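> What follows is a set of structures for review.
Since every read-out is calculated from the coordinates, none of them should be taken as a lab result. This structure is a prediction, so every number in the text was calculated from the model and none was measured. Cβ atoms are built from the backbone, for glycine too; each structure is taken alone.
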Structure I
Amino acid sequence: MKRYFIILITLFSSCLSSKSSSVTSDTIVLSIFPPSQVLILDSIAQTVDSLILSQTFAKNVDDAYRQYCNYLSDSDDMKELVARVDRNRDFYNTLVKKLKPLEIFNEIWSLNPLFYPKENVTYEFLNMNTDGKYVRFLDAYSKVHKNLRGYYDVVYNYGAILPPVVFGILAHHKNFDFSKPPTRLIFAIHFITIHYQTQVSQN
């Protein structure tokens, strides 16, 4: 387990920024996660930050998230949105594979195997772990940032990010302050999750 942690931190080390612009300085994050998991959360957020920046012409990460949300929300339907998200399939698959062996993975997500008799194949879907620390963080953070409260309610009650919520949070992205690292962490995990919920990967 320690070896996987070192590999992940090494992989993402080039993406780490100063403490003041990372989730490592957020009091809510620090009150829920141990330091080792905070570092990994910061790595997740900043790795997705770098992806979002690469998808836009923005000069800063705040504008990049807004441009990316505009791009996704401009989809005519869920099928088109899925296609746009899925352009980064390799990125998200690689990230999830790196995270799977780590304890933090189970604090954020649960893998749900579903057997399809007709195809004789088992697929796995990534859902939110409603008993994990991440949903606890989302609860605490959305009490302060109330524009995320409805999002938390759906995640907690359904353990999934339903299509109306996918479009809803994108449509209201102007209400979110992407200069706040924990907000970007929430969107990073959101993008990872909807990617995995909109594609099936064979075990």
Structure II
Amino acid sequence: MFKKMSTVAAILTTIASTQVSAQTFKADTKNSSIEWLAKKVTGQHNGDVKLSSGTITLGKNAITAGQFEVDMTTITVKDLTGEWNEKLLGHLKSDDFFATDKFAKATLVITEGKKASDGVYNVKGNLTIKGITKPITFPATVVVAGNNLTATSLVTIDRTLYDIKYGSKSFFESLGDKAIDNDFALTIKLVANK
């Protein structure tokens, strides 16, 4: 009887200590950044997009939760100017790519983040782009200093999983030097505070 009670007490103490040690941080959207890089046969383009909101919760040795929203209407092109910039930006916002008039938000919900080494976590989650949700995994480096958290990550995304097939050799033949890589990369810096 006493063993059972002490076991229950130990479990409750563990749960309580886990709950107490969990820390939730709110994204500082002004100081966070998301930079994109897309490659094609003849070169590459890059730009950024803005994080509109987000929270991340850290337990003792894991990321226990996280939810982020990106404003896709803020997408920019940084490597072109003038008319060429406007053309590419318009194309990225069109139905060929992100259809920002219909799908203004992209979201990431973290389902698990196991600590792999000091400050590095293997993150799993669900990414929604254009209303399509797919599982995603990526490494993230997280540093906590007092009430401040900084997380950095390089995330590779296969755009064709989200019905973005324009210029993909996987779906269109004879593209030649007009082919665009299926994968694009996001360099993410998250700044968050308690």
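> Please state which of the structures I, II yields -18500 when helix-only ellipticity at 222 nm (-39500 (n - 2.57) for each DSSP H run of 4 or more, over all residues; to 500) is computed from it. Before the final figure, lay out the partial values.
On the way: I: -18500; II: -5500.
Considering all the candidates, the number was obtained from I.
> Quick check: 16.1 is what I get for mean count of other Cβ atoms within 10 Å over residues 136-143, calculated from one of I, II. Which structure matches?
The read-out was computed on structure II.
> For structures I, II, calculate distance in nm of label points 7 Å out along Cα→Cβ at positions 24 and 120 and state which one comes out highest. Present the calculation step by step, with values, prior to reporting the outcome.
Details: I: 5.1; II: 3.0.
Going through I, II one by one, distance in nm of label points 7 Å out along Cα→Cβ at positions 24 and 120 peaks for structure I.
> Here relative contact order in percent (Cα under 8 Å, 6 or more apart) has been calculated and equals 22, so which of I, II was it run on?
Value 22 for relative contact order in percent (Cα under 8 Å, 6 or more apart) corresponds to II out of I, II.
> Let me ask another. The value 56 for percent of Cα pairs over 20 Å apart was derived from one model only; which of I, II is it?
Computed on structure I.
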